[in-house]
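Several structures are given next for inspection.
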Structure P
Amino acid sequence: MTDPHQRLQDALDALDAAFAPFIAQPFTPGGCTYCYTEEDFAALAGHPDQAPERLVGLVAFEGPDHWDDFRGQYRRMTPRIVRLLVAGNHRVIPEMVASRLVAAGWRDWPRREREALEEVWHAWWWSVLHDYPGAALACEALEVISLCMGTLEPWLTVWAGTRTEAADQFLSEAVDSWLFEWSFADLEFGFHGELKATPQLLPWLLSLEEGRIGAAQLHEMERIACS
């Protein structure tokens, strides 16, 4: 089996290649002149790999109302943004990247680009579940991937079947986060809460084999399920 980290690197390289024809097309960026200077727009008109990391982070964050062509701008920057995302770079907020990709209509992009991005999600998830502590938390990766793909089910299935130390450690930490930092009875994924997570997540957690999660965690989830 391909090494998880090599698979992720290969997927990121394939993502660059898939978007290269679109990125090579002339592009004239425009948007909020209060937030961005002419120098910023000039940098965004060039190849995304040459844009300052600060500017890439801003593109990853800002909403559609900041850009004349939000979808085109985000699509051009997607390979660079995704590389920062999977590297755990502090300039990109995982749940925001997911929400912005959905807003940019990535599912309507050309097939080659969509498939390349989907392979990154598969490779990233597999890599995360084999690397603790890694560049990203499993709960963050799950939020990004499930929101972009519109479902948690296949990703939870992979998690349940992955019995690595990393997968189990991330599971314990994720449950703690979901139970104590958020309202697990009404957990939502995405910066704007686009995906209702509890209906898929709670039954899955309760179905895990005995001992996979802690007794106190299990007790609290059972309480929520019965309420």
Structure Q
Amino acid sequence: MNESFKDLQAELISCQKCPRLVAWREQVAQEKRKSFQEDAYWGRPVPYFGDPNSSHLILGLAPAAHGANRTGRMFTGDRSGDFLFAALHRAGVANQPLSVSIDDGLELKGVLIAATCHCAPPANKPLPIEIDKCSNYLQRLLTITQCRSVLCLGGIAWNHLHSVCGQKKPIFGHGTVSKIGETTWAFGSYHPSQQNTFTGRLTEAMIDEVIDAWLKV
């Protein structure tokens, strides 16, 4: 019997494989940030978000401690998400440009979002062993969705995707394109972090161009 997306999602949400990440995500959910004291933090692995029947996947790095680890939805509640969903809205695959909370009405059309590591890591830096333990989820997701086009946000996501697929890792760069197997293409983009967007390393025009190419596959 083939594995279902629903079953994979449920297993992911209950994952306890990485003690350091379990402790950190739960500590953050208890201590909270002052500006979010009234919020009930998610504090668990953040599930996939979007269209499970999609052939277009976005692969990010990891949930932000007070972003997705708080809201329970990928790229929701932080500046990276503001930048990304505005771009997806311009591309016509998101019904609104903002992603504030899990119940804000945001929907994606033909796009699914996953992460290299689904738990918030200290200092936004998952350890190699933690990324490795999360790799099985991505491998199974690619099989279930039969994804043909992956947008990798950052070099870690780029390397992770190629490693999971058993492919040689081309040097990462913004706009880099790689063929994976017979049917799948990978597109590289700088991560929409504040460090990249505030400094102009990643502009709206730059991410729009990559998203346009990624969606055409």
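Determine which structure produced the value -11500 for helix-only ellipticity at 222 nm (-39500 (n - 2.57) for each DSSP H run of 4 or more, over all residues; to 500), calculated from the coordinates; the candidates are P, Q.
Among P, Q, the structure yielding -11500 for helix-only ellipticity at 222 nm (-39500 (n - 2.57) for each DSSP H run of 4 or more, over all residues; to 500) is Q.
Thinking of P, Q, which structure, once percent of Cα pairs over 22 Å apart, for residues 53-156 alone is computed, gives back 25?
P
A short reminder: the numbers here are calculations on the coordinates, not readings from a lab. Computed from a predicted structure; not experimentally measured.
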